[in-house]
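So, here come the structures, one by one.
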Structure I
């Protein structure tokens, strides 16, 4: 595995608690967490448009969009579940507990997706060492929440 890419992934992951804390604060300022989710997604949409301009990429072609399988559009829906769930849970259980539990959920689901290569992904079998890694994370969650 390329260590530079892993460090990049760690840096990307380090953004998540900042995003979560900002969104939780936004949710506290607004009347309802779903309002904060909407505001967060508007900001994300604007950032994405800016990124398209910076990298000189065009909007996707309409013909290509209508030809894509319907379930591939569910990522945004799942993102709303994630962001609104973080908005609701983070103030109640804390940032570290929320993210440790979320990472555990992500890792378990990722192992399943890797094992079966869902959606055309790389197939990486579940091994005892990978399961041990999940158990260590579960143990870490136990100690983080104490």
Structure II
């Protein structure tokens, strides 16, 4: 490999990686703003940090373990809607009895536990090759979820 070939292969990768990083940072900040509202608004900076750290860990893990070399990993917005509802419910339930710091801690643990449980569920789904069960989910349900 000569120097020009190395540079011509390296530059597009750097540009794509930079664009991917910008998209991930903006997505993580926007999704954290959705999660940490109301009584949790004072913890928005910690929420952004949590989502950025999770994005970095997920991107590195998927880059190292992916079987397809061109993988784009970014935080998804669909689970955030469910997590935001859970965070608002937990913060409202805890907020009347405890201060905002304890509500933040409860929400942090709830998000962590739900993430671990969903990750284990999908790991075992793949480990036991149960992906073919998806075909039994009615098409209108899948279409409504993706819409």
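For which of I, II does relative contact order in percent (Cα under 8 Å, 6 or more apart), calculated from the coordinates, equal 23? Please report the intermediate quantities before stating the final value.
Numbers: I: 23; II: 20.
Computed on structure I.
Quick check: 3.2 is what I get for distance in nm of label points 7 Å out along Cα→Cβ at positions 5 and 37, calculated from one of I, II. Which structure matches?
Numbers: I: 3.2; II: 5.4.
Only structure I yields this read-out.
Can you tell which of I, II yields 1.22 when Cα Rg over 2.2 N^0.38 Å is derived from it? Please list the in-between numbers first.
Details: I: 1.22; II: 1.31.
Label of the source structure: I.
Looking at structures I, II, which one was P(r) over Cα pairs in 5 Å bins from 0, in percent, for residues 77-124 alone calculated from, given that it came out as 5, 20, 19, 20, 16, 11, 7, 1? Write out the running numbers ahead of the final one.
Details: I: 5, 20, 19, 20, 16, 11, 7, 1; II: 5, 22, 26, 21, 14, 8, 4, 1.
Label of the originating structure: I.
To test your reading of the models, identify which of I, II gives 2.5 for distance in nm of label points 7 Å out along Cα→Cβ at positions 29 and 61 when calculated.
Corresponding structure: II.
Suppose mean count of other Cβ atoms within 10 Å over residues 69-76 works out to 12.1; of I, II, which structure was it derived from? Don't jump to the answer; show the numbers that get you there.
Numbers: I: 8.5; II: 12.1.
Comparing all candidates, it corresponds to II.
Given that distance in nm of label points 7 Å out along Cα→Cβ at positions 45 and 133, derived from a single structure, equals 3.7, which label among I, II identifies that structure?
Values: I: 3.7; II: 4.5.
Value 3.7 for distance in nm of label points 7 Å out along Cα→Cβ at positions 45 and 133 corresponds to I out of I, II.
Could you tell me which structure in I, II was used to calculate distance in nm of label points 7 Å out along Cα→Cβ at positions 21 and 117 as 3.6? Walk me through the intermediate numbers first.
Values: I: 4.2; II: 3.6.
Answer by label: II.
Every read-out reported here was derived from the displayed coordinates using simple, explicitly stated rules and does not represent laboratory data. Predicted model only: the values in this text are computed from it and were never measured. Cβ atoms are built from the backbone, for glycine too; each structure is taken alone.
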